[in-house]
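Take a look at the structures listed below.
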Structure 1
Amino acid sequence: MITYADFAKLEIKIGTILAADVVPKSDRLLQLRVDVGEETPRQIVSGIREFFSDPQILVGKQCPFLTNLEMRVIHGLESQGMILAASANDVFALLDPVQPLPPGTLVR
């Protein structure tokens, strides 16, 4: 269990995926460029490649992103956050708002 104070430390923002590219020499990774309402788009490296035969279908989608996660280098690329998604058994789903929201909108 975590406290509400611990949960409140998470900064989750709606981001719009601007680009999605396969990470060379990787079977699992996609390199996403995401507008989360900041001056410069963020680079997010995510292990979701297996669920998208054509990563370009992600371009323009809005999803929640954890934006205050410590930066990490994955397969030589700096990842500046984490996309939030769900899976059960063999089903994978991105989470998306029912209505379009401005990039950077806080999830509460």
Structure 2
Amino acid sequence: MGKISKRPWGSFEVLSEGPNHKVKKIVIEPGGCLSLQLHHLRSEHWFVVTGFGDAIVGDEKKSLSAGCSLDIPEKAKHRVQNYSEENLIIIEVQTGVYCGEEDIERFEDKYGRV
């Protein structure tokens, strides 16, 4: 497997990568929250493996639990927060012309990364 990259909310690991895709295992620790963000050059599909949380995509709030999935279109503002006492684990499939970390535009972030 790939190298685990630590973040203030947990970690991610790249499982697969190619010219127009990337697959990540995202682990959001209890109380962790990704920034409100969007991507200009890629869309994302999330599949929840374990845990519970809430996601915001555009103006919609969605509850997340094991077995559910969520599509995030290119240029849609989104974020996820883990409200549970266990890790929230998501498999993320990115597709687009560029899937690098630089394609993140942040709007709000509880860790001061805006």
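What follows is calculated from the coordinates using simple rules that are stated; it is not laboratory data. The structure displayed is predicted, hence computed values, not measured ones. Cβ atoms are built from the backbone, for glycine too; each structure is taken alone.
When Rg/Rh (Cα atoms, Kirkwood Rh) is calculated for each of structures 1, 2, structure 1 gives the greatest result. Hey, distance in nm of label points 7 Å out along Cα→Cβ at positions 6 and 30 derived from one of 1, 2 reads 2.0; which structure? Among 1, 2, the structure yielding 2.0 for distance in nm of label points 7 Å out along Cα→Cβ at positions 6 and 30 is 2. When distance in nm of label points 7 Å out along Cα→Cβ at positions 14 and 46 is computed for each of 1, 2, which one produces 1.6? Here the read-out was taken from 1.
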